[in-house]
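S.K.: Below: a set of structures, written as structure tokens.
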Structure I
Amino acid sequence: MASKVTERGPAARRPFLLELYGSALGKKYVMAITGIVWMGYVLAHMIGNLKLYQGADYINEYAEFLRQDLMSPIIAQGATLWLLRSVLIVALVLHVVAAYQLTVMNKKARPESYRSRRDFVAADFASRTMRWTGVIVLLFILFHVADITLGWANPDPDGSVFDRTVASFQNPASAGFYLLANLALGFHLYHGSWSLFQSMGWNNPRFNHWRRAFAIAFAVIVVVPNLSFPIAVQLGIIS
């Protein structure tokens, strides 16, 4: 009696994007893309906060515009802000998860201490402290939302955006944490801005000096004004 021969087709494969994400390269893509999303946000957020120097009416009007009138009437009032918040939350979660998984993969691949040679040393201290600065920035995001956005941790929870900001920065501990977090953000942005070009395959040794210049410039442009806000409140320039 002839035996049956069972023919098996090719093993089912995961969708391409999931297959790509399973690799170290895919995780680097995710970190780079989500990093770009947050780079755009911190830049826009800093520019909006400059209205603090114009006074309470300007920053409060700007905050109300973001809450209600952004992209209105094309999109329903208030919907755009929640859409942007959703994108930022998803990007943040993906960034943190990809960073953790990539760290685990690297440790498994190189269980012993290893340091690779690079074509250009962009930021040695920034690269070595990338995880810690990321943790500080993440904790600050949570505190900043509870403090200014929701008012839960603010001395003036029922006040306007301007009142909450001033009340928060008048507290030396809160102002100090804000300064520390933005210094950590600066290092994180510096190394992240440098690394994303390599992660996306946009690097070339001939352009490394431009990559470094961009990383420095972007970090300085975002962080220096941010550092000025609590200092200005402490000095009574903003009150």
Structure II
Amino acid sequence: MHAALDIGTATDVGRVRAANEDALLAVLADGAREGQVLVAVADGMGGHKAGEVASALAVESLQRTFQEVDASETPQDLLTHALQRGNQTIWEAAAEDVEKEGMGTTLVCALLTADGQAVIANVGDSRAYAFSAGEAVLVTVDHTWVNQQVLAGQMSEREARHSPFRNLLTRTLGNAPRVEVDLFVGVQLQASGDALILVSDGVTGYLDESDFSKVMGTTTSAEAAAKRLVDEAVKRGGADNATAVVVRRR
């Protein structure tokens, strides 16, 4: 248990998929990193259960790097190092096994200090939202073809949400020897109830910012919030695995 931060996790295979290819991570540090929290959501892809392998390798690599790297390393450098390490591990595993060829995974993760400051890293379309003063706001940027079209002014947000190409990823862990990692700083859980929410696209395919705001405003714990987000996504369709990790200021 963390003195200042409440952490909750939830995942569900959904109503359609035979297996859950999502993976999550929630680690409370001790030793030189005492007071820090590392959380992540990964959404794997690939045949012959390779998606499960890719997402598991990503979160395992992230946790291992967090535990091994010197505490003096900045959160930005640590997360970049961890994601590059995970990318290389997945790339090499796919090269060694023809059944895992082409496997990959998204990964959104955050390292929070004891005072609630967060550094977020992202590859793919699993997302991070910040919740404060009753409102949830998207922090990360999706690495998808439709989002590129939105940013270029070629497609509206609504068109992107309903496009048959909405799941076409432009960046994942494992599809090249190196990967570009997006970093986001400036999110801080300052007031009681402030939260950071990490979710796979099995949640965001059904819920928007107003839904996140409502759930966070009507739950009293991080665990209850994470479970409600996942349950609501499954109830509204559940066509994909759904995963949520919530970190909330006590």
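S.K.: Computing helix-only ellipticity at 222 nm (-39500 (n - 2.57) for each DSSP H run of 4 or more, over all residues; to 500) gives -22000 for which of I, II?
M.R.: I
S.K.: Name the one structure among I, II that semi-axes √(5λ) of the Cα gyration tensor in Å of 25, 23, 17 was derived from.
M.R.: Numbers: I: 41, 25, 17; II: 25, 23, 17.
Only one of I, II returns 25, 23, 17 for semi-axes √(5λ) of the Cα gyration tensor in Å, namely II.
S.K.: Can I ask one more? Tell me which structure, out of I, II, gives 2.3 once distance in nm of label points 7 Å out along Cα→Cβ at positions 145 and 169 is calculated.
M.R.: I
S.K.: Looking just at mean count of other Cβ atoms within 10 Å over residues 25-32, which of the labels I, II belongs to the structure with the highest value? It would help to have the intermediate numbers written out before the result.
M.R.: Values: I: 19.1; II: 14.6.
Result for mean count of other Cβ atoms within 10 Å over residues 25-32 over I, II: largest is I.
S.K.: Looking just at distance in nm of label points 7 Å out along Cα→Cβ at positions 153 and 225, which of the labels I, II belongs to the structure with the highest value?
M.R.: Max of distance in nm of label points 7 Å out along Cα→Cβ at positions 153 and 225: II.
S.K.: Here is a further query. Output the label of whichever structure in I, II has the greatest value of relative contact order in percent (Cα under 8 Å, 6 or more apart).
M.R.: II
S.K.: Let me ask you something else. I have 0.90 for FRET efficiency 1/(1 + (r/R0)^6) of positions 41 and 209 (r between Cβ atoms, R0 = 25 Å, to 0.05), calculated from one of the structures I, II. Which structure is it?
M.R.: II
S.K.: Rank structures I, II by mean count of other Cβ atoms within 10 Å over residues 33-40 and report only the one at the top, that is, the highest.
M.R.: Going through I, II one by one, mean count of other Cβ atoms within 10 Å over residues 33-40 peaks for structure II.
Values in this text are rule-based calculations from the coordinates and carry no lab data. The structure presented is a predicted model; accordingly, all values stated were derived computationally and were not measured. Cβ atoms are built from the backbone, for glycine too; each structure is taken alone.
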